[in-house]
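Each in structure tokens, the structures are laid out below.
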Structure 1
Amino acid sequence: MDPKTPQSHLIPRTRDGWIATISFVALFMLAMPPVTHTVLNRVEPWVGGLPFFYAALLLVYVGLIGILVWTLRRGV
């Protein structure tokens with residue numbers, strides 16, 4: 001890369017940045033319609049007083065927030 005050309009902010013620069021980006025995207029894909037409509041769309045089982053769908057999405061969202069907190073603490 002040319003030293004005069006600034007590096008893009010869209011591409012992670014550190015190992016921790018790559019780990020955070022890949023894990024966030026992979027976990028975020030669990031909250032998208034192909035997965036939610038086929039795998040997580042179960043009405044019958046209840047987990048902790050919530051339908052399985054809501055409990056599974058709660059875990060996914062808590063995981064996403066956990067990744068963001070981890071990146072904040074690591075200073076990525």
Structure 2
Amino acid sequence: MVPKRWARRAVTRNLVKRQIYTLFAQQENALPPAAYLVRLRSGFDRAEFQSAASAALRAAVRAELQYLLGRAARAPRVAT
């Protein structure tokens with residue numbers, strides 16, 4: 001979920017979504033089978049990320065997602 005409240009520009013929301021789809025596709029074998037929800041909970045500082053599709057923003061989003069997916073992969077598996 002990438003709400004307009006935290007990413008005002010559509011190009012930024014699309015960039016975040018593409019990063020999510022790409023990283024999940026790359027790491028799907030490392031993750032336990034489950035339904036995952038990724039939600040943007042804070043905005044990006046426009047002073048730090050001038051362009052909505054800058055390389056710096058892309059790298060920041062990718063780094064955060066890799067951290068979260070790494071935590072999900074290491075999480076203990078719950079038997080159902």
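Bear in mind these aren't lab numbers, they're just calculated from the coordinates by the rules spelled out. As the structure is a computational prediction, the values presented were derived from the model and not from experiment. Cβ atoms are built from the backbone, for glycine too; each structure is taken alone.
One of 1, 2 was used to calculate helix-only ellipticity at 222 nm (-39500 (n - 2.57) for each DSSP H run of 4 or more, over all residues; to 500), giving -16000; which? Going through each structure in turn, the value belongs to 2. One of 1, 2 was used to compute distance in nm of label points 7 Å out along Cα→Cβ at positions 7 and 23, and the result was 2.1. Which label is that? Considering all the candidates, the number was obtained from 1. Taking 1.7 as the value of distance in nm of label points 7 Å out along Cα→Cβ at positions 39 and 55 derived from one of the structures shown (1, 2), identify that structure. Structure of origin is 1.
Out of 1, 2, which one gives 2.2 for distance in nm of label points 7 Å out along Cα→Cβ at positions 15 and 31 as computed from the coordinates? Computing distance in nm of label points 7 Å out along Cα→Cβ at positions 15 and 31 on every structure in 1, 2 gives 2.2 only for 2. Supply the structure label, taken from 1, 2, corresponding to Cα Rg over 2.2 N^0.38 Å with the calculated value 1.50. Among 1, 2, the structure yielding 1.50 for Cα Rg over 2.2 N^0.38 Å is 1.
A value of 42 for relative contact order in percent (Cα under 8 Å, 6 or more apart), calculated from one of 1, 2, originates in structure 2.
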